[in-house]
Structure I
Amino acid sequence: MRDLRTLETFVWVARLGGFRAASARLNTTQPAISARIDQLERDLGVTLFHRGQRPIGLTPEGAVLLDHAEQMLEKRAEMLRAVASPATMRGTLRMGLSETLVHTLLPRLVERIGAAYPAIVLDMVVDITPTLRAGLLAGQIDIAMMAGTVEPGQGVSEPLCDYPLCWVASPRLGLPEGPLRLAELTRWPILSFSHGTNVSADLRRAFAAAPAPGLRLWGSASITAMARLAEQGIGVSVMQEVLVRRELAAGTLRPLTVADVTLPRVGFHVAYLRRPDSHLAAAAARLAHEVAGEPLPDEG
């Protein structure tokens, strides 16, 4: 066994179930990964993987080594956290987040990470919560900020922030002032979040309590798209008010009150897996909490 880099390679092959996935994670070639594992097996005199499986599986000896290797890498991470200057921390942090947080947290968070850890490279993915959760559990991203959680046994999941939903529509629709009923809005589609997300399911439950014949719930993964369609009078939208402050101030959208529907709040969590190399994710989570606790900047 030559160095901790070889053990790290072994751990990632075991976690991701293949040499190709590990090579992408470690930013190297598949032959380099194979060479490291072959050398490790020669040094130990055992076979570590069942290579005929897809994904490849650990032999009994490999399973024992994985436990010890993760402990050694965790000790290294503890040493770096205790001794090393944040400015010396290197690596790539793969961060996934919901689009709402792009508009409310991301610029300040990226600035804070860059100031605290100038040698860190960020790789950012914006997607819906089910995709972010799956990517986190598969090891494709290191930290997820999303409208959902992971199970306690899967990793760390902490409340980050929450925003209320509101009804908005274009003034060109000519809707009257004062409280409306959901049935008065069914002339237009209701522009909402992607079907399959927790927020969409919560909205469907809320709408079910105030049935309106002909209700059409359109889903979109893009909040920007929802806002633009609402501005053009294509439909009535349900979204976080914080995301359309500028449009409301400019008068291109106006808030509505719908008396027979109680909209849920959308809570966001920051989540990462407990792994030997999770110190960067934990550091980013701490900074995300700091930013989330600050007032939103005035957009002027």
Structure II
Amino acid sequence: MARTNYNDLLAFLTVARERSFTRAAAQLGVSQSALSHTIRALESRLGLRLLTRTTRNVAPTEAGERLFDTLTPNFQDIDAALAGLGDLRDKPGGTIRITTGEHAASSILWPVLRQLLPAYPDIHVEVISDSTLTDIVAGRFDAGIRLGEQVAQDMIAVPIGPPLRMAVVGSPAYLASRPALKTPRDLTGHDCINIRFLTHGGLYPWEFEKNGHALNVRVQGRLAFNDVRQILAAALDGFGLACLPEDRVLSHVAEGRLERRLADWCPPFPGYHLYYPSRRQPSPAFSLLVEALRQRH
């Protein structure tokens, strides 16, 4: 029998349980004649009579009793499973998988999760931090967090953070022994700590802009990392200049461990976005997280 005939089986179960085509038809929302046709078609496909009909009542045959006893617990399990899905709708829970860079994870995502999760103990979150532009569909992620310019056009993108600004910094000891920095072109005389994005396989060019004039500089240096934390540590230890998110260095600048250069060449730019492939029936847990991130922005 074709796997698509579950409605026929449900019709049989209802008639056998109610012992009445009239009551069964009312429960199923169909006419008695349509219900009779469904049962006859099922019996024809099985090659067995399932119900004995008289003018006063309906009763299962031996084959019908066996089929009824076999199917009833299975359909009850299906009903229980569907009811369990209803619980997920009413009580947010389940696992949310997110891919993001380390900076966004610590500066944007974790502050929101820290506030959200205590109120929803059934929500589980898995955060994978890396510098690659992960295919969230192929990687079976629910969402990703990246800069707006990095999000594919076929994704739904929600702004979740303020504008960002980069800062070129170096330790006082390093800067004291090197030429002055007046424009980004002067970086050619400096050791610069590079960042390598694994997605593209290349070193990230430092991006600058002033008075509408954009300038990208491919800096040189002895060190390259793919993690902001390692770049910051190297800069603090005097191994060269670093170009880092402003929020990562302000406290070090304020306390004299780092000095800032070229600030007038580093304007703000659009910040992080949460992106995902579809708005269709998101889980309650995911909807909660999206709204919490949106409100933070």
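For this structure, a couple of remarks:
- Origin of the value 5.0, where distance in nm of label points 7 Å out along Cα→Cβ at positions 60 and 124 was derived from one of I, II: I
- Origin of the value 20.2, where Kirkwood radius over Cα pairs in Å, for residues 68-235 alone was derived from one of I, II: II
- Test item: Rg and Dmax of the Cα atoms in Å calculated as 23.8, 79, pick one of I, II: I
Coordinate-derived values only; no laboratory data. Quick caveat, the model's predicted, so the values are computed rather than measured. Cβ atoms are built from the backbone, for glycine too; each structure is taken alone.
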